[in-house]
1. Where is distance in nm of label points 7 Å out along Cα→Cβ at positions 126 and 422 largest, in which of 1, 2?
2. Can you rank 1, 2 by FRET efficiency 1/(1 + (r/R0)^6) of positions 262 and 486 (r between Cβ atoms, R0 = 41 Å, to 0.05) and just name the one with the largest value?
3. Matching task: 22.6 is the computed value of mean count of other Cβ atoms within 10 Å over residues 238-245. Pick the structure from 1, 2.
4. Computing helix-only ellipticity at 222 nm (-39500 (n - 2.57) for each DSSP H run of 4 or more, over all residues; to 500) gives -14500 for which of 1, 2?
5. With mean count of other Cβ atoms within 10 Å over residues 206-213 derived from the coordinates and found to be 21.2, which of 1, 2 does the value describe?
6. Between structures 1, 2, where is distance in nm of label points 7 Å out along Cα→Cβ at positions 358 and 478 highest?
7. One of 1, 2 was used to calculate log10 I(q)/I(0) by the Debye sum over Cα atoms at q = 0.10, 0.11, 0.13, 0.24 Å⁻¹, for residues 334-437 alone, giving -0.56, -0.66, -0.86, -1.21; which?
8. Thinking of 1, 2, which structure, once P(r) over Cα pairs in 20 Å bins from 0, in percent is computed, gives back 21, 58, 20, 0?
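What follows draws every value from the coordinates through simple rules; no lab data is involved. Just so we're clear, the structure is a prediction, and the values are computed from it rather than from any experiment. Cβ atoms are built from the backbone, for glycine too; each structure is taken alone.
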Structure 1
Amino acid sequence: MPAITIDDQTIDVPDGSTVLDAANQLGIEIPTLCFLKGYLPSTSCQVCLVRDRANGKLVPSCATKIVDGMQIDSETAEVHAARRTALELLLSDHVGDCLAPCFFACPAHMDIPLMLRQLGGHDLHHAIETIKRDIAIPAVLGRICTKPCEKGCRRSSADDPVSVCELKRYAADQDLASEQAYAPECAADSGKRVAIIGAGPTGLSAAYYLRQRGHACRLIEATKQLGGRLRSEIDEETMPGEILDAEIAQIVRLDVEVETETPVDSREAFETLVESYDVVLIAAGMDAVKLADEWSVESSRRGIDITRETYQTKRGNVFAAGSAVRGKCLFVRSAADGKEVAGCIDQFLSGETVTAPAKPFASRLGRVATDEMKQFLAGAASVPVQILTKKEEYSSDQVADQSDRCLSCGCVAHGDCRLENYSARYGADPNRFGTRQGKYEVVGRGGKVLFEPGKCIKCELCIQIASESKSALGLSFVGRGFDVRVSVPFDGSYDEGMGDLAARCIAACPTGALYFDRKTE
């Protein structure tokens, strides 16, 4: 049996084994896009490159057979740089959004397309779960938000944006009215305690997400009721008090301690909190600036001074967020700050280095041409937008219809796409080699399987898998040069091309170029 050394680890392997086989046995993960065990390697993606120490050459590990005594480098800066370049070359020709434009427009970065898919399928349970992953008070924000997500909706350039806020409000209202309202799972008690000064949108949101991480929270509010400026700045008709009360109750129900009519307006009271709790979060809105000197925290006319990325003041265990640092800001921005500062506080309490909230990797389509917009519209419902009055409600069918207006800009494979995940891991820059040249296109409308040629990396896996079917037409490459693409013989559909092996082809696709049309599932 030949022996191979990879990153100074040696192993004996059977004859005919590849470098990738040996790496897998050693527990060394080498990225692959065009390789699938059991099928012939095409070596087209070049992201599995390793370095042969004998000659210094970079070789594809999936197709390089082992020679006895071979010495290989996998986890070095040189190899990683080569893999990163291979990924960036693939991204330069990638036509698609990892995440929809509305994700970036929403300060809370909610997965709006996922929520809309769930509502379109009458799946309220998972829709509210998706919403509350990023927004703690959706029934409230669904009524008062200024809708930045809708301003970022790609459909707004064609006709009208999807009514995201009203649909979010519907899901939240239905949840509040249900016998078993959604309650997130909370981690075991961490033994850490957080005092939150101010129970407005920032403080409430912070408590909601900190409790899920197992930290004890105490909301300390100067007035008689929790809610902060949600009570003082919004009229009853726009945002009924019972809705605010119900959403606050859902947060408090997570075993959040509450102390009302307790202004923290003196140095002694503040210092007692700092000494008694592991962390103090200042979420007292613009009033916090007036008390900055009493609390021995630095401030400007706008708000408490913090490290923007981490929400930390110069007093290590004192954090601040929302209007306390920004001045008066959007309610959704205040709520988003509450979620983000909770993550930073969790890092601090866990003994980790406090860092900025992670930004997801994203390949972005950018501005779309008129013919590309037609491609998007072809996959969405054509019903007109339905704007409701404050007191009206959608029916469940109207919710589905309005949700199906979504253009599904984000990739259906987001989170499972290997190109996306490896690009994030290796720090690939999707814009390194310039803007995209290809056009957005979806082939297969009317069938079960859809294909986006602009996402295909010509890995050949679907072609090899489809060839195993006895009843399908199969798939093949057609065209030459930059115009080559996967197609079906005799102008058949992709359903006919893959037949009973469609699910296997889709599962093997490394970039989400192939997928089932959700409307036919």
Structure 2
Amino acid sequence: MKRIFMLFIATTLFFSCSTNTKKEVKENTKMEVNPEIKKKADEFVSFKLTTDLSVLTENEKQMLPILLEAAKLMNDIYWQEAYGDKDELLSQNWDEYTLKFIKLNYGPWERLNANKPFLPGYNQKPAGANFYPTDMTKEEFEAWDDETKTSLYTLIRRDEDGALKSVPYHIAFGKEIRKAADLLLQAAELAQDAGLKKYLEERSQALLSDEYYASDVAWMEMKNNTIEFIIGPIENYEDQLYGYKAAHESFILIKDKEWSKRLEKYAALLPGLQKALPCEQPYKNETPGVDSDMNVYDAIYYAGDCNAGSKTIAINLPNDEEVRETKGSRKLQLKNSMQAKFDKILVPIADLLIAEDQRQHVKFDAFFENTMFHEVAHGLGLGNTVDQSTTVREALKDAYTSIEESKADILGLWCVYQLNEMGELGEKEMMDNFVTFMAGIFRSVRFGAASAHGKANMMRFYYFQEMGAFTRDEATGTYRVDYEKMKDAMMNLSEIVLKIQGDGDYEKAKQILEEKGFIREALQKDLDRIGEAGIPRDIVFEQGAEVLGL
């Protein structure tokens, strides 16, 4: 792939925050501590991202500062996509808790509370974040004839005459992209693993051209690298207007080779799982790629989209449907982040809301399996609609991310059940996974209605409730899982979601989200009890070179 050189266009043209979103805020006004914001900021418990760096070669240790610098550039770009001018916002004299909460949310809107503003002078966050002009209507966008407008890798802006125009990411973020691309080449020179070296070189070119296929294939073909580096525009969660635009992020991970060895056999079982999906044949006619793999890592750095609000604990990439069909996908389990959430959040929630005699079933191994096979399930089902007219992503538009997360959640649990029935998980008690899964719903529902994961959990909670998969003891305020009804609900909901995706049924997707994708009063009271008990909502990271001792 040839490097594409283009003239730099000043980014200030693209990223000024609209007056429709923000009112004038007085500068140099020292804020007093707001007790409500302090309480919200304190709901995120600190966790240090570290690992044993002695597993790295000297060259790999030299790579880390370079990769950290490149990751920070993705953080800067994501600020522009999510909000606008972060320097203007962060330079004001906020108290320490408000500043922490602004950084955690990448802006003045609370991600785990329907993106409501928590700073004075701000209106509701635009559904399209800063990917589109805030004064753009859907009618205007849909009437606009431009083949690049739905691209994952373009910003929509207005030209000098006020008409819409599409700006490729590598131009819009030219300064940061060119620097990041150069850093990747520097890291590639140090790479001793041939697969990692090729990936870094290909990814450098991809950043400069917005053509990611070759680098995604190179990433899929890496097998022996200890350092894992994910960088670029990847997920669509930030664009809640259409779900078209990918946001920038980066992970730096260190492979846990002992844990990864345990998972090797599962990748070979993916085609069999696809064939066994609990749905009619047309909704499982695709075959997952044969190069899929699963590995376990310690995370040492998060930047951008993955670091905003609730923190990612597992990854399934690439998202490109063509790559997934031909090469498969990779499932990355972030063990240290996962353990932190289990210990600090899930166990305390279970002690509060799960029936006392079922708490013994809440186990880290079950949490790990449920999370791991959630990522496996992203690669199952269909990437294209049954009639082959379009991709599922394009057909479901703004409903896609919530439906996709719902599929991964419920189908991930089905994967554990199916493999256990096949005898592939040894002697295990499926009740562990069911009860841990139930406790996990309360953890994830707290991410709120603005989150695709939160909506998916709400949808599943109310479906399970309707199916009698659990009951609530009014006297103790605790929940009890019914094994057989949970199994039936799992099977039925899996089929419903797979059919919505295969049919590309946007209206059905919107209907089920509108009916179930919100928190009702009774559930809210139990979530309030979690907050009143002082149980953290999520984790926030201490990370970087100093934490790693570099």
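1. Numbers: 1: 2.8; 2: 4.7.
The structure with the largest value is 2.
2. Greatest value across 1, 2: structure 2.
3. Working: 1: 15.6; 2: 22.6.
Label of the source structure: 2.
4. Numbers: 1: -9500; 2: -14500.
The correct label is 2.
5. Derived from the structure labelled 2.
6. 1
7. The value was obtained from structure 1.
8. 2
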